[in-house]
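S.K.: What follows is a group of structures, each given as structure tokens.
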Structure I
């Protein structure tokens, strides 16, 4: 499938993937005022046919490996050179593909009308929209004209109850702009919680004085396991984003939300809602958005906040969001409430983007399979032209260092070693998921081998190396962590393998060693901390288990004041645990050693240390983990991240977890007797896998 268009025409098409809904001059689209909402399930047959067509093309990708295909499409992406130039030539701040896309949106639509503005950014991690807006403002207006205040929210990467595969853990921008981020009363940052939306609405009213001129929503959900149901899986998030925006946005404000395909009736009703309450609604796919994916940006201009019937609809949406724990199945409006001329326009827009996506996928398959030199040369030339067009059209220029939000050296820090969340093709992953236990174990072993590259081992840590002044206790509280699903105190690939093992074995690697806490007196005699889980409350939750241990630890320290403590095979994966450890290391003990174990020695027995230990004991004992009042940390987050202490703790936790994996995935984890079929499976996998003993 060689290109049918000239480079000039193809570039023009790439930059003009736009669609605008045309409202009727008479009989304007209006919100339904009488009939019930969420009362009828239906679909539009014509749109479902388009969905089948798209899934038919996407299914051709099922047998391509994720990594290989991603590498191929990245190399052939016509806009791929833009982000490289922005990072290396322009030295723009925190450039990602999201940065490039939003910078386009800002230039193509009058989203910002003046240099004095307040903005809110939903589902914003890692923060590229904010950095792009900052670059835009200082490119268009003079420095002394810009009066900009912003707030943002996302799933909190510092909250260990958030699932690792549902959030972005890159906190390089977030950490240095913490005061601008809203993680809500429960600290989760979860926008699907109606209480969090209410809390955010109040905070924006206080912080931004009810004057939010622009809201962006760039949220999505990992749909790799169900690529044919992306729109349905993300529907609840769309509803939550729209409720948030319509509650907070000022009259006349603008709203940008990322959506996908728009074939489902629930999406049609949401787009109709937006058309009824905004003066103009556009669908836009930026040139820097990958051609083969389904994402589009819905650009909503000039909010009509006083539209009759809107409060009733927002209340119904809040109730529905609070009730639904799964996808939003029922459309907001009944079929009869949505005008046929709107549906006709909507289908035209869907067909436009379907055609573009189909052509992109087919073109990528052609390039992958044929290695056609002419086509590859064409793509190479196209990248250069697209990059120049982007720079010329949007007048891209460097930004002075002092105008950046975060120092470049902080943003440019490496994220560390990473491995793909999903390996192999979609077909291979499905076969593995449905395969027998033995095959899954050997595949886990193959993943484990890749993790040998993760940083582990000893690390030196010295007191006060990263701090001016003394350490001060500062409690942060939120929802109790029911299950440990993530952590910034271990490498992400290691934590992902832990979740895979937990899913397959139904055994948590965290508990496959016998962690010990040893007390040593002045004569070096040792005693194991006597810890017995409480019979009171729900002992199965992670928060209750860790709380009970550390309460016992601090009470025992007050009673015995041992000269030395040694934590053996002990992981400190939460901010709760890490903050208690750092408190003990810097307030109660003189020396800290991160070796195979963690050793605290040289106990301070002065009155000040005793008083602070008693205060810690009171804080931990009073924490019952009720509602959103469980202790998340006893120190400020800035004391626990991006410093020598956190680096040492990451290496320590990595080492212990890898040793747990090695024990669980060793030869003893396999049946002694295997069937002929199982033996053949083992042999097949051994041919491509180095077994770790």
Structure II
């Protein structure tokens, strides 16, 4: 096939992909997949693993290998033409998924296989594939009448389009705002690295002097360091009103999209027999009920709030006394916090930055991974990438065989979605007795790029973000599963998927880890003991305030799905305010529209699932406490973690895996201790 999107023999050839390839590739892909599905449904022989499941896996793999790069490029190299072509195909993609989920012939074959004699001899992984498939059929409306199935398909299609539109509005509104500054005194307080970044942004925008944008490295630099309070307020206002009715450009307003998404999710859940969308969300998670989730979050809030109130009072007193800020406002919080941290701990993100050059951090990350898990990592040059800054690495096992590969895209730039994430480029899958497809991951961050010819250095926050995404990466790459639906993070409940990522963050706070990943950009010396002691203390700095912030987001997300009443919809503003009054200690101004750019919920996979971060953090902290007991870089415990939690993919219930690793049920103590919150 001449379309380069169909070259599935190796890695995607990004430099050959052009916007005109998208529509033909998608049309061909769907037509050929539908024909093969029809053949499987109509075959007369009884379904077996070989004649039914394997051909279906081949179809699914082909789908991911063609459609995956299209969606990936929409996120990392977005152009209006590419996004339009991508969006134009979404309705067809959504219709295709709904068709499969409601295909009575396929469902019948899966049922027949589940009741066959052959099923009794399947291994656990094979049984899990079939169980998941039957569950997914139920969640796709297989039991509905034909007219209701049609309605379900319409809901799914519209939701897919709305999510894409939501994300694009966030990206476009973020990019549309910038502030050119010619007078250097307006930027007093910003460190040299930030000034260099803003100068670089000004050159890109073709304006004089310096340029502040809403891309996260620029936004954070101003909010944390700018002495100019009115500049902080202006930038805060722009950032916190992105894609809303309060933003300068109303064409990016997500207000109606949010309401429509809430309504359609609720209708879809009810159509499937659930009371609300939160219940539908929990059907594929570890958490068992809405009561359990809400109880878990409120219990954490209760344990954290007294300390958070104390932290805020300290900050207010410091800001008043030392900074002359009588009324501490949201745009003052990061600034005052950084000053307080510097005064109390002689520590700031900028003081740490020179100790974390990107190359040194990567070397440390790889050394930790190699020691813990008995593998080797090596960069491979000459691989096709989507931007010159993207790098490619291979992962070798103890026998020096390549077991996985990953792309690393570290820096913020124009036309790249904000945030950090890991995604699957290729999943581990055995397509025949001899052919094993090795896993490949995309690891994407938005760090401050190298400025003025100097190597990029990371803040400690950025270091932990890198370790977090790498944790997702090894979950994908270390899997030993050979069936697509349970390979890597596939089939892992969403509230367990953050366990490896949050687990890896812990190494960024330990001396053994820090020594491997730090080295001053000029002298090469590792982080001095005094700075390290301050860094460890800083882990608990305002941690209760941060805990409440995450709980506020989690509760808002969960309640807006769990308690949706079509006849009497609680507005997003009222709901956010109500949750804030209950659990928060910081109250933003009335114009704040954080939820309008909350892509995790409205354009990602975390709807009624944002609580997963905290849920999994209990597991990850408790898992790491075994390393604290036995040795931070203990290879035996590392092997145990790899062979239970990481290798099993989605084949076994995560609680069973956790208990196999830890020898008991998870306990919340380690999370509170790591967070510096007194139980």
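S.K.: Thinking of I, II, which structure, once distance in nm of label points 7 Å out along Cα→Cβ at positions 246 and 478 is computed, gives back 4.3?
M.R.: That value comes from structure II.
S.K.: Kindly point out which one of I, II the value -0.23, -0.81 was derived from, the read-out being log10 I(q)/I(0) by the Debye sum over Cα atoms at q = 0.05, 0.09 Å⁻¹.
M.R.: This value belongs to structure II.
S.K.: helix-only ellipticity at 222 nm (-39500 (n - 2.57) for each DSSP H run of 4 or more, over all residues; to 500) was computed and gave -14000; which structure, I, II, did it come from?
M.R.: I
S.K.: From which structure (I, II) was distance in nm of label points 7 Å out along Cα→Cβ at positions 158 and 294 calculated, if the value obtained is 2.7?
M.R.: II
Read the figures in this text as sums done on the coordinates, not as results from a lab. A quick note: this is a predicted structure, and the numbers were derived from the prediction, not measured. Cβ atoms are built from the backbone, for glycine too; each structure is taken alone.
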